[in-house]
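As structure tokens, here come the structures.
Values in this text are rule-based calculations from the coordinates and carry no lab data. In this text, all values refer to a predicted model and were calculated from it rather than measured experimentally. Cβ atoms are built from the backbone, for glycine too; each structure is taken alone.
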Structure 1
Amino acid sequence: MDSSFPAEPLLRAATLDVDLAAVAANYRWFARAAAPAACAACVKADAYGLGLAPVARTLWRAGCREFFVASVGEGAALRALLAEAQIYVLNGYLPAELPALRAARLLPVLNDPTQVAAFEADFPPDAPAALQIDSGMTRLGLDAADLPRLGARWRRPGALALLISHLACAEQAAHPLNRQQLERFTAAWQALGRPRASLANSSGVLLGRDWHFDLVRPGAGLYGLNPRPPQANPLQPVVRLTAPVLQVRDVREDTSVGYGASYRMQAPGRIATVACGYADGYPRAASNRAAALVDSRRVPLIGRLSMDLLMLDVSALPAGTPRPGDEVELLGAGYDVDALADAAGTIGYELLTHLGRLCRRRYAAPG
């Protein structure tokens, strides 16, 4: 374990191990794949739930110099960790956040004409900022119709630090919106004098060089999520979730398990009750659908998991396996975040942020 990032207090029994060396390796994978474009890192939402301080410092040591966060508050927290980093705030800023934006030397991403006008009023003409173009996400960003109304300052070299947009369907390589967004973004980029530009997220890096521009900004892939399912994941797994067995009991055929009796044993067997539930961020929607590993053998989760507990059918394992106190692997190389997210009908992004926020986190040394 990395002594510079001690484990959090043992308030919950479930533990999320974070492999910082894998985070660094995944960053380097994206940097190689995107070269000669530069590679930034998205560390919003507490580095996708895995801890801003350990993750950001690991990425800096791996060579990352540009970072993206969602809010001014996140940017200020990151500035306290990395004095020399270039930090972009994806959501821009609100009037009340202006002092913090200035103090932390953050670069706002301006997303609509109101934000652009506020920035022009708040900062001198030579102050840089980033602009976001809505190329098809219909979330944040300037419309194409807004571009002709932008003042001359945004076409002057250096005033526009970065032009960005965000891909909506990049994990589906053949989706027609990928090409449409590239064409719309390219048209905006040309209209603004071809400034430094960024379009590709984790999955976008795999679309090819046309989508790379000057800077790519992976997020989820850094933390081990598959950028293009169902193909094999080229990235290293980053998290491992374990929890102890509290009880193992023999049960008869037709025994009901958990709230609502949603599961009944089809034959006599054994059930292990494990100290992990939705209070740890484990998704309740995965009840009766997910799996875990006990001594490297996959076993099913049965019944509805509760706030602090879940049940596993260990009938197929040798007698005496597992025992109370043994650790079971609820997430890891053998059953990864994407697999659990699929069982729960959600995405790995949501799962990581929930687990990281609620579980005890423990860090493996980045090397």
Structure 2
Amino acid sequence: MLDKLKFTEERYEDLSKKISDPEIINNIAEWQKYVKEHAEIEPIVLKYREYNEAATQLEDSKEMLKEKLDDDFRELVKLEVEELTQKCDELIEELRGLLIPKDPNDDKNVIVEIRAGAGGDEAGIFAGDLFRMYTRFAERQRWKTEMMSSNDQGIGGFKEVIFLIKGKGAYSKLKYESGVHRVQRVPATESSGRIHTSTATVAVLPEVDDIDIEINPADVRVDVYRSSGNGGQSVNTTDSAVRLTHIPTGMVVACQDEKSQLKNKEKAFKILKARLYDQMMEEQNAEIAEARRSQVGTGDRSAKIRTYNFPQGRISDHRINLTVYKLEAFLDGDINEMLDALATSAQAEKLQQVE
């Protein structure tokens, strides 16, 4: 780790020269790139220099103990050695934390996709519960939500719902929500009082910019058609619905919630970009997924991550073995305790990989 830190300090010094170089300053794009990297590694370098200073003082104090000292002064030096040893240990831990690679998507907005799984109508109702949970959470964070696409089942739930949450750090908060969510409860339609188990699948994707992924327009087939279902006076009378087919991957995205064909097309492309980016990142990470499997799982949408048990009023996350008993508040968006525990667990796992 210390070799890595030494290299980082050398890189920092090199960048300091570059961002002061008049030739580079004249090239705005290059200069901004160097300034960004300089700012990102500066906290690491400053902490490393603080550690080096403390480590040097510690060595000097240890050397002093080898000399002939009177008893009172020796005790003072011993105390100083203890304090400096503790300080060096603490600084090493802080440096480990700073060396954890930052997820480049953490500050981004998120596209959340929720789909009803096993369980028929009850699964659709549960998908609606999860939709309300995340939108209420967004409200608590003072974030904005925007509906992208929905396919409701007419009884208060969704077969599928896709929405955008706009807020700084939204992805960092919600990225561990991807997976299969399971509910155990007595449906309102169940006369015998028997508990049913249903599931819904959640996918959390970072909203991507054009610089993150580029789509060749020639690779996308655009079909327009008349919307179906609820949606306003003109929704069924114009070809406002849009279906995109990404030919190389076969990926299909459809949007019909807006009356405007242009708005539906814009939203569909936003979803398509997020899905393609997610697929690209999964492929890139596939080789190291086993070696660096996070304690909170891979975010695989096929993995059961959490159970919502209504009879017992509990929510259990199976990745970190955490159970909380506040089901009503949780479904009303009070999910910070769970999200923080997942982030802490992931951070602890990554810390073990920094050597």
Structure 3
Amino acid sequence: MKQILTSAIVLLSLATQAQIQLVKADFATGGDTVRMSQANDNGYDVSLTGAAYTWDYSDLTPTGQILKDFRSMAGAPTFIQFIYGSFAAAKYQASYYIESTALPIDQITTFLPVSIENLYQYSKCTDDSLTSLGYAMTVNGTDIPFKSDTIETRYDFPLDFGNTHFSRGYTLINFNPILDAVWNQHRTRTTTVDGYGSITTPYGTFDALRIKHDITELDSIYYTFPFIGATWVPIPIPASHEYEWWTNGQKEPILRITTNEFGGNENITAIEYRDNYNAAFAGIEEESLNFSIYPNPVSNELVIDGTENVNTIQVIDSKGSVVYLKIINKENQLKVDVSSFAPGSYQVVFSTNTQTSVKTFVKK
């Protein structure tokens, strides 16, 4: 009888830590926004994983917050449409683009006398996979796209416990005619679904798959250097690892921990986790920009004046959820239909190139 009871307890424990599957619908696409908080390392051991595992990251404390904006290709510039839009070859037709830190810009600008800004990565999400198609960036004030000659696969769908896949990416970035220089990026990625179970963070408790990415990158620059001449110079990129905990329907991981290898040791370099809106870390200054909203309180239509220099406008409810998002294109006034909004307090968040501001209204 005791043995039967013990077996029943084990089976019940496994049942409460259900093994989920991840598919395309669980990942972001164009028009989605996802709020992530950043945190410091509290001595976490990322090697802990396995079947029916319980991960407790409830002690994560936010040190900052970002809103990831998965931009729709419909809003991309016309010249980008020929590279990654509906005019491009099928395999290069992106689902969205997003600001990226995937290229070592700080190191590149150390070698090259150029200014690089506004780095975006273009991605394609299908029923089979999520792939990296290439980049676009602003080089000395000029917007330039760079397709990847070998397209890297970040995820193979569906994702189940025990899955593994290998992919490589190759991107040649030619700065001519802005600068007589060429930059090569070679990446390899080994992805393993090495755990499933339950994860707890400040955002909640979820059934999750644990995914590990092992990434190596070999970059080099060809340039005519003073006193050296034209030559290839390697850019040292440490091996990195990404540990992710995904659940269904959240568009981004519940938790992502990034590490780099230094001197034979693996060190945590970044932690971000899915979270609700937190004004303390959103860089928001109440009434800091010259906008007006009316009427307030409002029943049906909210009018927003002074939006000609704004990049995006969001409306956020009291729970921190984004209920409205608009990318602005030199519009002086915006009218928002709020008739279907639940009664309560809302915040309108304005984002420009340099700052963010917020105003509050009440829906009757």
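Taking FRET efficiency 1/(1 + (r/R0)^6) of positions 176 and 256 (r between Cβ atoms, R0 = 30 Å, to 0.05) from the coordinates of each of 1, 2, 3, which one would give 0.25?
Values: 1: 0.05; 2: 0.45; 3: 0.25.
So the calculation was done on 3.
Kindly point out which one of 1, 2, 3 the value 3.4 was derived from, the read-out being distance in nm of label points 7 Å out along Cα→Cβ at positions 32 and 336. Spell out each step's value before the answer.
Details: 1: 1.6; 2: 3.4; 3: 2.2.
Going label by label, the one that fits is 2.
Distance in nm of label points 7 Å out along Cα→Cβ at positions 184 and 224 was computed and gave 2.1; which structure, 1, 2, 3, did it come from? Working shown, then result.
Values: 1: 3.5; 2: 5.1; 3: 2.1.
Source structure: 3.
If helix-only ellipticity at 222 nm (-39500 (n - 2.57) for each DSSP H run of 4 or more, over all residues; to 500) is calculated from each of 1, 2, 3, which structure is the one that comes out at -2500?
Numbers: 1: -7500; 2: -16000; 3: -2500.
Going through each structure in turn, the value belongs to 3.
Here Rg and Dmax of the Cα atoms in Å was calculated and came to 23.0, 84; which of the structures 1, 2, 3 was it taken from?
On the way: 1: 23.3, 78; 2: 26.7, 97; 3: 23.0, 84.
Label of the source structure: 3.
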